[in-house]
Structure I
Amino acid sequence: MSEQAIKLSDKAAKRIKVIMSNAEKSAIGVRVGVKSGGCAGMSYIMEYAKEIKPHEEVIEDKGVKVLIDPKAIIYLLGTEMDYKVEKFSSQFVFKNPNETERCGCGESFKV
């Protein structure tokens, strides 16, 4: 079995469980992908997944299901998904070994 593309920290898994408990019943997990945009060229996207699309990688870790867009797998290999809570904000954080550059605001990256 190959290594999974994304690993979840305990905080990320716990937060996804909370999000899923508030989601529509038709949601089966969260989908992670990348899109073009931002000042560094690419940004991460997350959305509810209602079905498994062809060729998606499905990761079940710490009691949650994460589906990875097949076009994003190459950019996400080895990434750890974490959840960070700060004084004025909270957000999912992607610790991606493939990044060569990240913009100053942390919203986009380059590989």
Structure II
Amino acid sequence: MNSLNKLKLLLIKNRYFKGLSIKKYSNYDNQFVMDLEITLSSDCLLSDDDMIIKFFNVKNLMIGYLNPNVSLQINIFDKTSDQLEDINFYVIDEENSTFSFYCEKICSNSEEFFNDD
């Protein structure tokens, strides 16, 4: 388990949009579930130092214009105290409004992130 603050620091370092993948599937209750994978780079030249962040059980996904030359300012808010079913985080690009969504779980490089409060 890793601190959500550690992930936020990684997002400051890796800010350039490189790719987005959406996966929709049926879970064990035969309900549709959506996962989202965002690939980021530390520079606008899209070097090979990719950071891949996976968001699981995404809800209320809003996607705007995705420009790979723009630096993103991704912010993650802990929503566990709101006691919403299967929702623990709210994720938004506050700088460019390229996306926003809620999700249940966040992983990067096989590490799961949690609120550290």
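Some notes on this structure:
- When mean count of other Cβ atoms within 10 Å over residues 27-34 is computed across structures I, II, the figure 9.5 traces back to II.
- Structure (I, II) behind the derived value 1.4 of distance in nm of label points 7 Å out along Cα→Cβ at positions 43 and 99: I
Bear in mind that the values in this text are calculations on the coordinates, not laboratory data. Being a predicted model, the structure only gives us computed values, none of them experimental. Cβ atoms are built from the backbone, for glycine too; each structure is taken alone.
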